[in-house]
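Below, each structure is written out as structure tokens.
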Structure 1
Amino acid sequence: MAPTETPSPPPPSGLAAWLAALRVYLEPATLRMLFLGFSAGLPLLLVLGTLGFRLREAGIDRTTIGYLSWVGLAYGFKWAWAPLVDRLPLPGLTHWLGRRRSWLLLSQLVIAGGLVGMALNDPKLQLHAVVVCALVVAFASATQDIALDAYRIESADTERQAALAAAYQGGYRLAMIWAGAGVLWIAARAEVANAAAYQHEAWQLGYLAMAASMLVGVITVLRSPEPAHRVLPPARNLVAWLREAVLEPFADFLRRYRGQALIVLALIAVYRISDVVMGIMANPFYVDMGFTKSEVAAVTKFYGVIMTLVGAFVGGVLALRLGVMRVLMLGAVLSAATNLLFVWLSSRGHDVQALVFVISADNLASGIASAAFIAYLSGLTNISYSATQYALFSSIMLLAPKWLAGFSGQYVDHFGYGNFFLATAALGVPVLLLVGLAARVKVKAAAG
């Protein structure tokens, strides 16, 4: 008689299942993404949101601030050099650290240098130099994103991508607390009493502290393992290399999804449009409403980012239990709806309690949407082209919103903040239809 097999224990259910799902956040790969997410999140506000507050306080007009937000388009075109990050070794560094970590370290060092340049130049007197340094930071930050997205995708299986995305978002949002609230608090406390409203030396100290904070990412990279090395066949010539490194990642996606690729790409292009367009004018709005640096730091940059962090972890757990597409739809609904709260806030003037309420709802919704969206994008990639394909997706996500956001200051000057926030909420309506259509598209994986 054949031996009887011992039955496998049943999978956990109920509360035990939720606790098992939460334990993924204690795994080493997840914890590493928390610190690397911090490194990725630090530069963004310093060249966009916080910079907008600094420029408005320095007397730069809203229309100019809106146009300068196009610095963020560097993130929208990172697909153009993603194939280099995906395949090109860096002399010396790649042999020492590996392909992913070498690019991470190089980009982090350039970011730190660019932030030093932004600190030393006064936008009232040297706006051009500040913009050039901001472009350097944005370009290096986009490069870090390319390498980090590939590192994350290659560090765990598909089932854990939502948790890694949530940890990444957690670190990212903690960095945004520091790059938002931290720099405002430092600048506020470094100001000289009864002096001019804008004090360059105070902002200089804040930006230098941010440059030093990039050490978190540098140390994490140096102490992290390189993902399993994939041997790539050498290209016979330049044309073959361009075909394999640049064209094939895009062709692979189109082959897998064919006609349905348009639905997927359309969703990616507009999913975050309402939040991105609205976000450019948020800091000038706070200045114009009379909120102080300390109030903005405490409510929007500290408490608000904590709410986004909570939303990111809630989104990650919900995606594991309910599925990514359901949470993606929830995030789309909440993101559009919460922008309407800013219409109400614009009629309240300097009302800190109203600001707390609006920021609570808006940032919680943003965190849920971000965690689900990152998990969705990660599931679309072929691991053989992880850096290039993810860069393509995240670039498409930013191109239209960042371009449109450049006109946000001009729109506010003509129609006011209330109408602007109402328009950004309306931008989220087509997203709901696209999520519904994309839910019918089966994710088609490919072997690495």
Structure 2
Amino acid sequence: MLCMGFSAGVPLLLVLGTFSFRLREAGVELSTIGFLSWVSLAYAFKWLWAPLVDHQRIFFLSARLGRRRAWLLVSQCGLIAGLFFMAHTSAQTQLSALVMGALFVALASATQDIALDAYRIESAALEQQASLAAMYQTGYRLGMIWAGAGALWIAARAQDLLPPASALSPQAASQLAWASAYSCMALSIAVGMLAALFSPENPTPAPPPQKNLQAWLQNVMWAPFQDFFSRFTLAQAATLLALIALFRISDLVMGVMANPFYVDMGFTKDEIAWVSKVFGVLMTLCGAFLGGALSQRFGVTRVLMWGAALSATSNLLFAWLSTLGHSLGALIGVISADNLSAGIAQAAFVAFLSGLTRIEFSASQYAMLSAIVFLVPQSLAGLSGVAVEHLGYFWFFIGTALLGLPVLILIKQLQRLNFIAPSSSP
């Protein structure tokens, strides 16, 4: 889980956070960067092909490795190919091709997530899911450190290695630096590939073959969703879906503009790498383990409430930071508070989602739930660049904090509806 989580954590920033830094450095407008964040909507629509991952066997690989590991290996090969393509495509002169490469990486990454979530859920009983989730989240955050701080550090060092009298233009030098960074990121996916090759897979009964298209639509596409809705009242299901759709809206909408904000505030690659991508992610890990301990002590639903409130409130600190300009000490304090609160919220949320799935539909149902997490926030995040251009960073961050208020109302509504949260802790 640690190694597989690492390979799952690498791609997201390379098509979202680090990618937006690369685009802003290349001179791409904020509104365009915001629109290009819609590439990550691939994660929101992964439920469309999750039943395929649940049922379709892959030639000889499924027979040798098992259903889940075969899909893991194929998606990881796609990630490596896509990242190498992005490495050697210029943001200045080949922006359309670069965006297509990012979309391919997002699709391969989403497919890896489908297979990996199912593999994790099927590998142990419910009372052991907390341990697996903790190791997965640790690996995932380490992957994010590598894709965030690691990519920025490699790009900065690659530029430093160029001779002072280099004949390369600034644009060419920047492209060479990012080519080095993305190539290293592509090679690092081998960590997850080795884990997929050498880890055991629990033998789970293969779904029966479907005789025709109608049977496929009924038993493969519809059955997982029918099962989910059959377990809740209409009011509970509606409130649940609304909560899942909006839970991360504050941090996801704000996150698209975070790296362009750092660039515009004058922070260097090295400063952002160490403070935001290393120290910040370590604080997220601290928050994740704290969230796990609090969930075990006080229950998942209560920690969901605390995490949602803290996550939204921390965006107000970014508004304050925007009034200071380049202040490294203030950046450290803001990043610490923001990532600690995000870790607490995410730990409880992962356990909450895992407890809503049923083992026979683990890939499809978890894909559906985790996809809903991205759909509304990422759709809205595409307009974040336009919002910053019209409102400025200060009021943009204030607005993203206010977006968290409906989440608190929905959690209280679930409690009124006597919804029982999963008893397992992260």
- Query: Taking distance in nm of label points 7 Å out along Cα→Cβ at positions 381 and 397 for each of 1, 2, which is largest?
  - Reply: 2
- Which of 1, 2 yields 20.4 for mean projected area of the Cα convex hull in nm², as computed? 2
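We did not get these values from a lab; they are worked out from the coordinates using the rules stated. What you see is a predicted model; the values in this text were computed from it and never measured. Cβ atoms are built from the backbone, for glycine too; each structure is taken alone.
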